[in-house]
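Visitor: Some structures are shown below for you to check.
Every number in this text was worked out from the coordinates using simple rules, so none of it is lab data. What you are looking at is a predicted structure, and each value in this text was computed from that prediction instead of being measured. Cβ atoms are built from the backbone, for glycine too; each structure is taken alone.
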Structure I
Amino acid sequence: MLGRLANDARLRQGAAMQFGGRTLIIETASEACSVALFDAGKCIANDHRELGRGHAERLIPMIDALPAKGRADRILTSLGPGSFTGVRIGIAAARALGVAWGVPVLGYPTLALVAVRAWDPAPRPVTVCMNGGHGEWFVQNFDPDNTDGPVRSLTPKAAAETDAKGVIAGNRAKEFAGLLDDDRVALDLLPDAGFAHRLDETRLSLDLSPIYGRAPDAKPQSLQAAKP
């Protein structure tokens, strides 16, 4: 059974990003803003910057600086969870370019990109832990066979009680590992568009709805009006 899963994982990694044309990747869900251009599954240009803020002002110039101004046969954009504003900026830019170029736009889960970035030297189970909101973390388990756990927004205390994998990756990985009694490998990583070739094509979706990972802060007016 383990041998079959390992073989399936190798096949999936080998089949990742097998699109024959050019693919533009847009990643804006965290403090990092990154873009990459792939041709037949190979990265030919990558710009990754840790901005904190200012994605809206930097994103289009970064795309414009890519070969052929980033022109591609399809576009992949991050769906989150992460920064609400950052996710919306990326989706809006991808949609606009998709219309202008007449090409399809697909989304991918941000935490999955962090997980596959941690697949070095080989695919392995990973727990991704990224900054959420209101003092919480976005936590999700990933396995090479694509049997992912659910995305959860947890307090650090609640996260420490979960079944974390031996490798923890993300911008809160070190804090998470520090809460656990045993030794874990902690990789301080942000999502980077240049690693999108490791994403399995099955993770891509035509549904560009953001993945928020937790309930919105604002309540609908109808619910507010119902309060006594």
Structure II
Amino acid sequence: MSNHRQAKDPRLQKISSQLAAHGLILRGGFVFGDGEAALEPSEARPAKSVLLVGQAGAAPWPYFLGWREQQPRDLQNPLDTWSREVIDMVAAHFSAWTVYPSDKPYQPFQQWAMRAEGLKPSPLGILMHPEYGLWHAYRGALLFADEIPIPDIHDPIHLCDQCVGKPCLKSCPVDAYSGDGFAYQSCLAHVRGTDGEPCRAGGCLDRNACPYGTGYRYPADVQAFHMASYAGL
């Protein structure tokens, strides 16, 4: 990929300001390199740049709840719907188009995030951020037909390398995370079962055991919302 050291693109600050009005933030980005597969949206324009949109901690939660109160009670996937509305609105102001983690064909969001922010996976599979710990997320991506110079990133410290005890691998009642990967069915059965109330009410015990980024930890009601969505409760 070519090295871009031009002056900072003024769109970055403007996009950041619009996202901040909803508790969202830019999570880095990059210019697609020569020979990389260009994405072809319905307009048949090749994407040359991508900016990731996400959150740190539970900052979007009050904005989402205010929106949710105005929606039908039976609305499916409300957080995804809200994210799409906000990010699509921002994209329209900057002649960008959007893709989301749940869109098919699935885009390599985790690979994009690792490339954009220099992050590495934790033992739980969630990318470890040097400030936010495990308490962050990616909600979508803005794609552009032109090259947007992105400030260079420096490889951040991977906090998991400094963590000797790995409490994130010792707190789950059913040992869902191990060297063999994530035992999805065991986790799901436990969360839905009679002994799963602590997980349903307060979130993943392994994730909560991580000592990093605790200032960004999602409140219990936010974790319960995500757990209910995950388990189909």
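Visitor: 18.2 is what came out when Kirkwood radius over Cα pairs in Å was calculated for one structure; which of I, II is it?
Guide: It was calculated from structure I.
Visitor: For mean count of other Cβ atoms within 10 Å over residues 91-98, the calculated result is 18.9, so let me know which of I, II that is.
Guide: Value 18.9 for mean count of other Cβ atoms within 10 Å over residues 91-98 corresponds to I out of I, II.
Visitor: Check the numbers for percent of Cα pairs over 18 Å apart, for residues 163-210 alone across I, II and tell me which is largest.
Guide: If we compare percent of Cα pairs over 18 Å apart, for residues 163-210 alone over I, II, the biggest value is for I.
Visitor: Mean count of other Cβ atoms within 10 Å over residues 131-138 computed as 17.6: which structure among I, II?
Guide: I
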